[in-house]
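Novice: Multiple structures follow.
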Structure 1
Amino acid sequence: MVFQKPMLLPWRNVRDNVLLPAGFARAASAREVARADALLATVGLSESVKLYPGQLSGGMAQRVGLARMLLHDPRLLLLDEPFSALDAMTREHLSLELQRLWMEERRTALFVTHSIPEALFLADRVVVLAGRPGRILADMPVPLPRPRTLETLSGAQFGTLTLELRRLFDEAARPGARAA
């Protein structure tokens, strides 16, 4: 799982934060250390393994969280608004990075976001949830080809899908709105 905030332990360096799931009951094995280092290379942090969280940018800290999530090669990735606190450029960079990782690993991912463009860029399917009482308003496939690039964000099909999702949210915000 990757959280909205990186949730890194400030007294542990980057490598040790990635190895956190391995070290709860015992010391990390050489294989786990090698896997952590490989994942840090994948997310572009090979040169940062000895740094501490206070020395990292927000994007770097989120990449540590991504590497930590992947340490034990999970079949299901849970991401709870992992890019919401980042600036636009870092958010775009990490969206591209997450897409690249997903295309290499082909894991199922559940990505929670309030950003319509982020949902459309990353997802193959967007499930729109209503507020209280919680219910599914729509389950919309995203027919955009992969790999998606930053140019995808300005395409006509992307714009049409964005408007469709905005319409669903507008309908949900109206008093007495019903599921689609």
Structure 2
Amino acid sequence: MAATAEWFCLRSQPRHEHIAAAHLQQMPAVEVFLPRIRFQRATRQGKVWVTEALFPNYLFARFDWHACLRQVQAARGVGGVIHFGDRWPVIPEVVIQTLQQAMGAAEIHTIPAGFTPGDRVEIVEGAMRGLRAVVSRVMPGRERVLLLMEFLGQAAEVEMPDNLVIKEGSVRAQSFSGLLASSP
């Protein structure tokens, strides 16, 4: 890797993060980081395991901007390198290292399936989005959980679909928390 290589955020073509990463990895002067998560999703046929980019339509690449920009932008699956007019922001090395440590060596973080009573969760969709609760009962046949939460100063039990909650502390939960904190 060249001494002037720096990390940049790249936009991929829709749902082509993995294709862009594969083509960029074939370039000797480019290092690629595509953090992904693996989790179960409910479908009409039941739950299935899916793998998605942690940041949909985005990935990171380290390269010498002056020497490789055109080659990186022309790679299959790449929509472009993120820039604002004539400003090309660089991602600090410490940010990439922190993400790599959180994701692990495989760059795929598996979010464990299912809940157990006592799990701390966060609601990620609906009117109660952002609220935290504790799983008091799991109803796997109905794909629902019974949550114990504090609501308006009172303890309350709420039943909801299990796909609307995620365990606190998971990479996905941390991503949602960051988004919630920045949303108006």
Structure 3
Amino acid sequence: MPDFAEERQYMVEHHVEARGVRSPLVVNAMRTVPREEFLPAHLRDDAYEDTPLPIGEGQTISQPYIVAFMVEALGLDQGEAVLEIGAGSGYAAAILSRIASDVYTVERIGELAQKAASKLEDLHYDNVHVLHADGTRGWPDHAPYDAIIVAAGGPEIHKSLKKQLEPAFPK
């Protein structure tokens, strides 16, 4: 198995930090989470290209810069509960898990939800919880959340998601 550490560091320096992501928490998470583990075996050599890659079921893992940009935009400072809509392969949830106290991620495609849950468990991301469900409904059982990130969604923010966000957001 190749060691991707150097490629990961290059990606962080040239595709994340060089493009303006400054949060030390986000940069550190990007430096430590092995993106190659969240890809099909035949695509692992491409893990640190700054591009989305197919993960099956017609879905993709987001490009690293976009993951970093979105996570930084949440303004997390550690200890928050975060809801992610669109688990995909689990990569963004793993990034979030290095910052948040708990990450609840919802995936509508059963096979992807199962694979993400299994991979996250295998890699000991114990503060990530995966649900196979319709993401527009969120995950009310664990609400309220300090932040919600929607990696896959429709043209508008569903009311059920707004209701699950901490009271700082008008309902």
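Here, each number is a calculation from the coordinates, and none is a lab measurement. Note that the coordinates shown come from a computational prediction; the quantities given were computed from them, not determined experimentally. Cβ atoms are built from the backbone, for glycine too; each structure is taken alone.
Novice: Taking -0.37, -0.54, -0.81, -0.90 as the value of log10 I(q)/I(0) by the Debye sum over Cα atoms at q = 0.09, 0.11, 0.14, 0.15 Å⁻¹ derived from one of the structures shown (1, 2, 3), identify that structure.
Specialist: Numbers: 1: -0.37, -0.54, -0.81, -0.90; 2: -0.43, -0.60, -0.85, -0.92; 3: -0.28, -0.42, -0.68, -0.79.
The correct label is 1.
Novice: Now a separate question. Identify which of structures 1, 2, 3 gives the largest calculated value of distance in nm of label points 7 Å out along Cα→Cβ at positions 14 and 150.
Specialist: When distance in nm of label points 7 Å out along Cα→Cβ at positions 14 and 150 is calculated for 1, 2, 3, structure 2 comes out on top.
Novice: OK, next. Taking FRET efficiency 1/(1 + (r/R0)^6) of positions 86 and 134 (r between Cβ atoms, R0 = 25 Å, to 0.05) as the quantity of interest, name the structure among 1, 2, 3 where it is greatest.
Specialist: The maximum falls on structure 3.
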